[in-house]
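Multiple structures are listed underneath, in structure tokens.
The numbers here are math on the coordinates, done by the rules we state, and not lab data. Fair warning: this is a prediction, and the values are worked out from it, not measured in the lab. Cβ atoms are built from the backbone, for glycine too; each structure is taken alone.
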Structure I
């Protein structure tokens, strides 16, 4: 069996930053309870590993004792949640992805300018809940073109759309096209709100999926961007399966399958991909081919709230930074140590800075 690895895959800059925030908190505050509002990122293994180290994930700030420390997840929170944390005298460390913060700031700016905001996204997603909270009276969520007739529009000339950062670019395009057809004067955000990592991973799958008989996406079912990768593959005509790890593989999936594309959502750890490769090679033999589609060079520093806490604990934040691993050389060394035939095909379209 031929295994094609999509590159980029797995952790994005926002996930690296959010996970590193919790790691830094565990080192900075040994023995002190660390609470995280929602899962830090949407991946079961990441959450379980942190629980094993004593981190407590909560869905209501009332579960956090007054005066304790709480980390806001990468998905962002509403002003109401921030106010609640302040009322409870909590030390709040904000691990919100900067690209989510960008959408929050756009919502605030457009609402102040008198615009109604059509937020393209999934109503019950935590990111959408946080963004809506910035301007609840101005924002309406659009999940599909079917929602458009039910929108309450005051002035069609004062409309703008924003999007959830982890949407399928295919689905978003359909909705945005329908919105523009209905509201010709609909204003666009200055730049796409769908994040670079979501876009790059989807484009890689879209480019490679036609060469595969099956696509395996490593990621959790509550991970929006992971689910979208399976949809992109299916839109390209290749069957896709979303799995948390190798334990979910089913033999019947591989009947008649000669080529498998493997990718991972932006919150899925790379070691889960490695374990999957070993499992498939042991079962079916074959070779591994990594196809480089995009070169990602994005890095986010530690949030200011964490740097402030470090200073109060006598730690210089300048000596600590988020380190983004380059999985390429690590992967090749790992494959060589196991005698697995492999190669890299450079199809790089460009770099994201």
Structure II
């Protein structure tokens, strides 16, 4: 799939938001935007069971999340939208998610509220009628004129089953055009949680959600937490590559080591909130990573970067990546003697030497 600068025939002229979204796609594909931190998952091992008393083909990876049955504990994490390139990527991701019955999150839909001409780049339901689909809006926009009706609009527009409210204060602070007023968000989030007919999931964008923050969010009605920890894509590095001045570049580069590693975020949130559904994302690269996250207390594993690189090739490439991840999870479960995800959540964890 070629990434071109050709204008979508149905879209209005390029706006600052669509230009930023295109920059984000290209930078993630072409540059090293990794955090200097690791996820922490490399520091643990699942205890090997040489006598699993199982047949590989009896392993059950199915799970229910927010009332939706999934074939495997996998989320194609939120990535993009708003540009012609993004539309092609989202269609490939959606077709693959439908083919394998895994969940999918859309990129931030703020742009669709400001420029309705780009809505089609997020419209994937026709390609994936049966999947668990997450709409997406920045929580901070509730302080910039957006309200309950806007949240409902982004959900209804894409026929989503749930809404991600994402939190990215550091990224906003590093963008010259960033929205940095995060004052008084919790009461507004509580109103949205009470009024919206779908569950709302809080997610970071790669610096992690602490136990304290997760508890505050759940207290106002958030239904699930995507910890989105550090160790994968660092959006400070992405913004560094977008910087227009040397001063902006230096400022962004300062935060390459910022955040709560994914493994630590899972442990902390699960300990503080034993019953809350948790999505583990942030630097996950394989089914082994997802298996470790589930053993730490997560319910699903989310990935973005690996799927972005596949989606620019084809739907088939995304399906192949999903199949590999599912096979890796299945073999992890087999080699730990875990017939289902409930037992994997109780698997013995060893420190890595």
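With respect to percent of Cα pairs over 36 Å apart, the largest value across structures I, II is given by I.
Tell me which structure, out of I, II, gives 0.10 once FRET efficiency 1/(1 + (r/R0)^6) of positions 163 and 315 (r between Cβ atoms, R0 = 25 Å, to 0.05) is calculated. Comparing all candidates, it corresponds to I.
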